[in-house]
1. Consider the structures I, II: one of them gives -12500 for helix-only ellipticity at 222 nm (-39500 (n - 2.57) for each DSSP H run of 4 or more, over all residues; to 500) as calculated from the coordinates. Say which.
2. If we compute FRET efficiency 1/(1 + (r/R0)^6) of positions 145 and 337 (r between Cβ atoms, R0 = 35 Å, to 0.05) for structures I, II, which one ends up with the highest value?
3. Comparing distance in nm of label points 7 Å out along Cα→Cβ at positions 185 and 217 across I, II, which structure shows the greatest value?
4. If volume of the Cα convex hull per residue in Å³ computes to 216, which of I, II did it come from?
Structure I
Amino acid sequence: MARKNTSTRYGSVTKTFHWLTALLVLTIIPLGIIANRLPHETSEQLATKAWLFSLHKTLGVTIFGIAVLRILWALTQSKPALLHADRKLESFVAETAHWLLYGSLVAAPLSGWIHHAATSGFAPIWWPFGQNLPLVPKSESLAGLTAGLHSVLTNVMAATILLHIVGALKHHIIDRDATLRRMLPGRVDLSHLIPTRHPKTPIVAAFAVWALALGLGSALGLYGTHNSPVQAAALDEVASEWTVQSGTIEITVTQFGSEVTGGFADWSAAISFDPDLAIGKAGDVTAKISIGSLSLGSVTDQAVGPDFFDATTFPTATFQGDIVNVSDGYEAVGTLTIKDQSVPLTLPLMLALNEGTAEMETRITLDRRTFGIGDNMGDESALAFAVDVLIALTATRTQLEKPAGSSPAGLKS
């Protein structure tokens, strides 16, 4: 069998690309559907779900590479003549479907790959080249956009494949022609075919289909940033002796050996602090966090769900304690309450003061089991027990007039 195409036949390289792509695509589509529908309430279920998603992503990257090679090969080859060039509508639909397939086989896996690179955590690609892509930042908005694009493009590809299969079976069973047989191994006598000029209108039609599908995806709101499945608790505006100008509460978990970092968008703090006081209590702090405002990459839904933070039942977490001047700096000594668990906690504070402005940073590692978070995840290979917490803020001193004996109400991030 000749490697290259002729004006009437497909060569062995084109056939190999065709059937290898078909095998991979008909594997990856049901694989993705199954992985999406699987539960992930336990370590074993999560491990299975992650394994299937890793396989799905790895096959997707493989399909992308094969599709690029296939297109490059096709550009160097003759395009065999149409078997029924006189059937204008049928030929137009077939050619349009071919262009849709070529484009979708590149765009669908690429959009999924970019989504993977833009978010963090859960189900790595199985290869030694890392999980990131050049020029693709970690971005919730980009992840939301590419997740929607991947869904739309995958549906276009699936619909086109179905149409392609139906057309091939129609030719083979009803027309009894060589449409399917000339893509199979072996030779088919097609010497009677006349070389065909392939029009450009199917390319335009394919772009029109993509535009229509992408527009429909936009109308359905598929390209927005992924929102938490729970409503974040609204925190009251508060006043304080110290007003936070900027700040972050960041957490890092380790899932399947990879770190996933995120943070809480909404939190408030009431701070009373006198830097001129000597050793001993120098103030106090009460901080409240809106749990539903957590963003934690691809595992946000899981993190705020009932098996973890359970943001619906326990919408806020609270730290209340004293700011203490110790011999080598400051500490916040108090109690952290998450869900229904109140645990004593001491936070070492790195504090820099400059003319009424304070810059504070603290890092601590917590055990999620202490607060009943992820009790169903007892296998550290799936989800580590340790959770690293980083709190950093810049605050300025506020002059408040208040009755004697009153205490500050607080401040909001």
Structure II
Amino acid sequence: MLKIRCLCAVAAIAAAPFATAEELSETGEFLDGVAAIVNEGVVLKSQLHDEILMITKRAEQQNFRLPPANVLEEQILERLILTEIQLQRANQIGLSVSDQMLNESIEIMARQSGIPFDQMPAALAADGVNYADFRRGLREEITLEQLRRIMVGQEINVSDREIEQCITDIEDNVVINSRWNLSHILVNLPDGATAAQIDEIRELTQQVYQQIIDGADFGEMAVRYSQSDTALRGGSLGWIEGQQIPSVFVDILTDMQTGDISEPFRTSSSYHIVKVNELESAIQRSEINQTKARHILITPNEIIDDATAKQQLETALQRIEDGEDFGELAKLLSDGPTAPVGGDLGWSDPGSFVPEFEEVVDALEIGEISEPFRSPFGWHIVEVLDRRVYDNTEDLKRRNCDARIRNSKMEDETQLWMRRLRDEAFVVIRI
């Protein structure tokens, strides 16, 4: 089942916390126990045991050594505790993942793996993954991602000055104009770290770096020492577009090539080591087809029914054909925010309109006016004023700079937020 190898790796990660792996009592009955009390919830020994089995199996498949059993158990238990704390917070704010959202995510995974959606259960079963467990695990992963975006991402601000500086920095920058497959090791500094603690963490990361340079496997060292969410994946960050590279990495990557490993470097709350697994040049310029159009919209209500709305537009269309100005009629008749500007929709990118509207616009010639048609917003007539091929490279730069700055801040802010959650939680280890 090579075609679903990547999918099943995700499936194993997602489903592991829900698998059943219980101990036998002296009478032969299955037992479970509590590994940790976390606020009003618990982490079960079976969850911890199954996660250890999953990580151990993956390490064997990828041929890298894990830390000693007691260290691995401590790392995994801490990760499960943090997950439980976050899920409790998600429940407190009423965050949930709908079946539709879950199915869309699975459909994307299936498509990327070349598997029809309805064959997913069988494909997963062939690799020993229960489909129900997989869905529960994936729902959890999506919930955690949404929670972090809400609790951390929405609190991150990006100023115009930061974006302008970013755009200046990316001009002719080899880092930004490339795609990077990266791995990294992150070691956190304690909150309010003293000079002695900073020196201790710096020395630790320097020792880790030296071991890698001396031949230690980067993935093994990430599993053993990294405190990032990617640690148990060998530190892999996967492929990242150059314009999405966290800004704190840009200067580090400038002179790096495939296979290179950075010396340890510090951000505000942690030390990092970065490895370049692969490197590809990226296309920088971008062009899209744009359409300039205007419309008249009449929205049915308790006074104007569908038939009346359509009739009013048919009358308006006849008046335009008789010589009246489209824009002036739009000011008089049209509903919605474009009425004061004569129905002008400006230059629009593909996908800007609802499908019913876009289908009509795409079929019109320049200067042609449509017959009345229905969309979810009501009845329209629309005129295409012009079309052009637009170089949106600068727009993309601004959007990508915004995303890159947010990503750069997100790493540290997420670590700080999770540490605060952990510090505020009531946790009792029971093993």
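1. Working: I: -12500; II: -15500.
Clearly, the read-out refers to I.
2. Evaluating FRET efficiency 1/(1 + (r/R0)^6) of positions 145 and 337 (r between Cβ atoms, R0 = 35 Å, to 0.05) on every structure, the highest lands on II.
3. Going through I, II one by one, distance in nm of label points 7 Å out along Cα→Cβ at positions 185 and 217 peaks for structure I.
4. Only one of I, II returns 216 for volume of the Cα convex hull per residue in Å³, namely II.
Readers should treat all values here as calculations from the given coordinates under stated rules, not as data from a laboratory. Since the structure is predicted, the reported quantities are computational estimates derived from the model, not experimental observations. Cβ atoms are built from the backbone, for glycine too; each structure is taken alone.
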